[in-house]
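Got some structures for you, see below.
Every number in this text was worked out from the coordinates using simple rules, so none of it is lab data. Since the structure is predicted, the reported quantities are computational estimates derived from the model, not experimental observations. Cβ atoms are built from the backbone, for glycine too; each structure is taken alone.
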Structure I
Amino acid sequence: MNPNLTMIEAARAALAAANRILVMAHIRPDGDAVGSALGLGLGLLAQGKDVQIVLADGVPAPLRYMAGYEKVRTKPEGEFDLTVALDTADQPRLGKALPEGRAVDLNIDHHATNPGFGRINLIEPDAAATAEILAKEWKALGLPRVAEADAALLAGILSDTQGFRTPNTTPNTLRLAADLADCGAPLAELYYHAQVKRTFEAVRLWGFGVARVVREDALVWTSVTAEDRKAAGYAGRDDADLVNWLSSIEGARVVVVFTEQDAATVKVSWRASDATDVAAVAGQFGGGGHRAAAGAVVKGSLAEVQEQTLAATRLALK
């Protein structure tokens, strides 16, 4: 029996009863966050619901290949019958997408560290992506088939599995992706956008990071500075997916990329190709994620943050 059956039934009832719905995902949204929010939002819009899809940081330029992205806003307006958080490990990561003083009614996520901050919590840590949960439970949630929603969910799955390469990709993940493709989601096109296509500015940013990459046995790490982003003409505040590319280095068990936000803040991204739990390392610095992929935003200079987090990472590798 599905252990989440009661929660699925409660989620279906809540979605059916609500007319004005707020759909949200985490700050600094990745492909799974955007794909899940668009997928659910477009499905609810097709039912005639009054839906606001809100991401506090908007849709990053590299993810604007997803149809319907222009429907996403950065601030909610008005009152809502139902608030839905997607792919968000803890409530503060919703940022200003959640109206002040408003609780989360429905929490759908795949992060093992999610404490269950919603009134209804549909959390499946074994799922490779939140978009996978939605794809699997779509019919059970009473949602109609919508071509653009199917494409968004497939994009979310492709993003969080790095093109079906992460250890938590299962045969069920592949079957769900095939089902979405059978419904018309353009698999090859979405794969290209999610895993292959890069902007010129992103590649220039990679150049800075690759030039200073360091290898210490099974640990590989590098950094990109705020000045690097400026010199590359890269508008984002992330590493342009450099961490995933470096994780392909032969023999690297853990890869870490430090992205300087400003003189006193650094975004740290971890990837693991073995059983090392990088989410536990990230948790030591106020972050989180999955065993194989995690992140944290850490206060301190680039040198200070590197020293602290690399020391913790080396201990985890032992």
Structure II
Amino acid sequence: MANLSDIPALQTLQHFAAAARHLNFTTAAEELGTTQPAISLRITQLEKALGVPLFKRQHRGVALTHDGARLYEAVREGLGIIGNVTQEILARQKKPVLTVATDFGFAAYWLMPRMQALREHIPDLDVRIMTSQQVIDIRDDVIDAAIAFGDGYWPGCVAEKLLPEQVQPVCSQRFKDQHGLSDDGDWQDVPLIHLERPEPVRWISWSDWFAQKHWPAHHSGHDVTFNNYPLVIQGAMTGQGVALGWLPLVQDLLATGQLVPAATATIETQRGYFLVLRESTRLTGHIKLFRQWIHAACQTDLGIR
């Protein structure tokens, strides 16, 4: 790696790049708002520091030497990268960015289909989605808001319930027809799809389902387990088995027939999806608008069911 002390000053490189681009010191000076002698002095100092000539002085103008051409390509690329990053940073300062943290399932099956509606509600907002299947720590300063699944308690935060935990078994229509599924609980040999459960347990599992519905014990020989919910749902849609469908997430797939209820029975708990904000968050600007939008969207969903 190059020693930083050996790299010429940025202004010197800008003068060199302009001279190399125009192959004319006077034109380069006009572009940079300086004088031809100032450009010439900068180039002379740079050549002295490097110990090689960068330009061949000709009767009319100048030409790059081999070393000059190599340096020009490097400087042009470097200044281009610096310029692009600078523009991106400045643009981000001008346009607000909302960073929302949530889990894989909510991001894929609830938030993504509604992103256009969010853009229409807050047209000048850039949204950054961060996903994790683990417990989300909203106290991370990078996060503006979280849509988190749980019991409503997050230390140092305010949690507003959006959608309750309502769970119903779902599968593909073909799978349901093949296995003759019904509500009688005779599912001992039906392949089930499991979502890997974290510790401490935060959501319903198939064992909870069978226990609460008093169905006969299930034989797990043909089951499959995934560590994120989109894979669980993909497995159900492709006929790999029956999955537990969290209704806030799968209602669009049920409405389009990509999934069907494997049983009419449901389970509802006190848990659910919450909008979680730090206690210090000020409900102004794009945070306020996002809060209004997501509450209204979730209330619409609850009215549909």
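Given that Kirkwood radius over Cα pairs in Å, derived from a single structure, equals 19.8, which label among I, II identifies that structure? Kindly include the intermediate steps, with their values, before the conclusion.
Working: I: 19.8; II: 24.3.
Structure I accounts for this read-out.
Quick check for you: by relative contact order in percent (Cα under 8 Å, 6 or more apart), which of I, II is greatest? The partial results should precede the final answer.
On the way: I: 13; II: 21.
For this comparison of relative contact order in percent (Cα under 8 Å, 6 or more apart), the top structure is II.
Could you tell me which structure in I, II was used to calculate Cα Rg over 2.2 N^0.38 Å, for residues 164-267 alone as 1.29?
Values: I: 1.29; II: 0.97.
Source structure for this number: I.
Thinking of I, II, which structure, once helix-only ellipticity at 222 nm (-39500 (n - 2.57) for each DSSP H run of 4 or more, over all residues; to 500) is computed, gives back -13000? Matching structure: II.
Determine which structure produced the value 1.5 for distance in nm of label points 7 Å out along Cα→Cβ at positions 276 and 292, calculated from the coordinates; the candidates are I, II. It traces back to I. Distance in nm of label points 7 Å out along Cα→Cβ at positions 68 and 156 computed as 1.0: which structure among I, II? The correct label is I. Largest in distance in nm of label points 7 Å out along Cα→Cβ at positions 148 and 284 among the labelled structures I, II is structure I. Each of structures I, II was scored by FRET efficiency 1/(1 + (r/R0)^6) of positions 12 and 236 (r between Cβ atoms, R0 = 35 Å, to 0.05); the highest score is held by I.
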